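Asks: Following this line, the structures themselves.
The numbers here are math on the coordinates, done by the rules we state, and not lab data. Being a predicted model, the structure only gives us computed values, none of them experimental. Cβ atoms are built from the backbone, for glycine too; each structure is taken alone.
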Structure P
Amino acid sequence: MSKIKIAELFYSIQGEGRYMGVPSVFLRTFGCNFKCQGFGMPRGELSQEANNINPLEFKTYNELPLVSTGCDSYASWDPRFKDLSPMLTTDAIADRITEILPYNEWKDEHLVITGGEPLLGWQRAYPDLLDHPKMAGLTEITFETNGTQQLSPEFKEYLKKWQMRNWHNGGPVKEITFSVSAKLPCSGEKWEDAICPEVVCEYEQVGTAYLKFVIATEDDFDDAVTATLEFRKAGFRGHVYLMPVGGVESVYALNNRTVADLAMKHGLRYSDRLQVPLFKNEWGT
């Protein structure tokens, strides 16, 4: 039986991207290869806001303060907060998912595997979870990824077979989506580390992939255009979304209209962040 280090496991509605508004179970894994300290900061500067939070003062995620700059899910990868994320068996995860689903079984809900970076270290464990009897009714999965992690050959083959399970019995093909939040320079990450077109094109061999760029300014938009051209040259076929910076409402409200206008002006898709105005982006939402 496999184990996965879980930062959060909760039921909510998807606030971003292709499945915005869909009731979803969010499985947030611990660990990431990026810090994204540049979000919400002047260009070239890095946030220290999360570094000033003392992990010894908090016992649960729900007690942690939100941050207005840097990564809004900082505790899901910062090793200082690792003790807040238990290592759970796939049995325990499936049991908990069943408990939080409205009818205690999968119906039209979506599974969102997020992070951190969910494809960083847990690919070998996901088949044990998805093969669990309590997960049999699941038909749609989204991996919210930064698009830098290749799928292992074993996991790639597993996902292809998972998609076809219902089809062999006369049912529809199960859906797999990769929501790729590729990090632009405004995140504080290096272009050569963050923009990996070949990796994202590989995702399209398994399911549907789309790009979701977090931006705030015209300069960020120009970076998104440059990145999109790199992805297109590599063969990427998916849609492109623009999404405003802002893990708290005060920051989100400063730039959501600007980003929406940029998306309309250039014929791109706009992604809101519904969890911010609806739930104030509290942990577990």
Structure Q
Amino acid sequence: MTGDRIDPALRLGTVHLAVSDLGRSTDFYERVIGLPRITAGGEQALLGPQPERPLLALTRLHEPTPLPLRAAGLYHIALLHPTRASLADSLVRVASARWPFTGASDHGVSEALYLDDPDGLGLELYADRARSEWPEPDGSDPIRMYTLPLDLDSLVAAASPGPLAHVAPGTVVGHVHLKVADLDRAVAFYRDALGLSLQAHLPSAAFVAAGGYHHHVGLNTWESRGAPPAPDTAPGLRLVELGLGDASELEALEARLTRHGVAEVHRDDSRVAVHDPDGQALSFAVQAAVTRA
């Protein structure tokens, strides 16, 4: 599918984070979150259940500075678990490591747990409900999401006996949620220039996706309205890799970005790289599609 909408088979690939203490962060993501270590040492660590497709790439900051609360940048990375039971296993693993959660919510389309990594970068662990169980839309938005307390007792009851060391093999990055300076500007870029569909819109947040998913990218101004990006010396998100189904989709993306006047679109034989209006780096390449719930 080419034209005004991005490839419905889009998926998120490796997410790159800069961290203040590589050893500490690697330990957290491996031991607490359960992402197997693929490579580690020197300046970078790669983690994820599939060695050929890392979920996270952590890079060491040599002279880190504190992350400003109000800066535009990462709100959270969201790890999508393949089943409710695998999410329950992650809940037990994190609790067994005595790492604090910052929240737990039922969003209708999904069940989600929230916590922060050692640098204060947000992380969501979630599992989707089947699309047939998603709430019926009650307005003009294609998707209805809400925030209710999560039934933790029910979730814990679905867990395996004893904590499991690693996440389920099918765990992927389901979405990223970004703090932006101007919501309308960000929506215009992700919807019009990239070609994602606006799935839900609130006064200070919006959710965009491909292929009818509830969201691949969340956008909000809850803490960042009018704020500049965080400095390069602070921990944070550095790059989001995204996969498209074939070369024609890559060509359509480049043409759409050009048509909408996006500056500094970089293209080689296998990749289109661009920055969003808040300076967030995005890289699109042809990769095998995945099937979503």
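Asks: Starting from the value 0.20: which structure in P, Q was FRET efficiency 1/(1 + (r/R0)^6) of positions 159 and 183 (r between Cβ atoms, R0 = 30 Å, to 0.05) calculated from?
Replies: Of the options listed, only Q reproduces it.
Asks: Given a value of 0.55 for FRET efficiency 1/(1 + (r/R0)^6) of positions 111 and 263 (r between Cβ atoms, R0 = 41 Å, to 0.05), calculated from one of P, Q, which structure does it belong to?
Replies: Answer by label: Q.
Asks: For which of the structures P, Q does the calculation of distance in nm of label points 7 Å out along Cα→Cβ at positions 79 and 95 return 3.1?
Replies: The read-out was computed on structure P.
Asks: Which structure, out of P, Q, was Cα Rg over 2.2 N^0.38 Å, for residues 31-198 alone derived from, given a value of 1.12?
Replies: Q
Asks: Let me ask something else. One of P, Q was used to calculate helix-only ellipticity at 222 nm (-39500 (n - 2.57) for each DSSP H run of 4 or more, over all residues; to 500), giving -7500; which?
Replies: Going through each structure in turn, the value belongs to P.
Asks: Given that relative contact order in percent (Cα under 8 Å, 6 or more apart), derived from a single structure, equals 25, which label among P, Q identifies that structure?
Replies: Q
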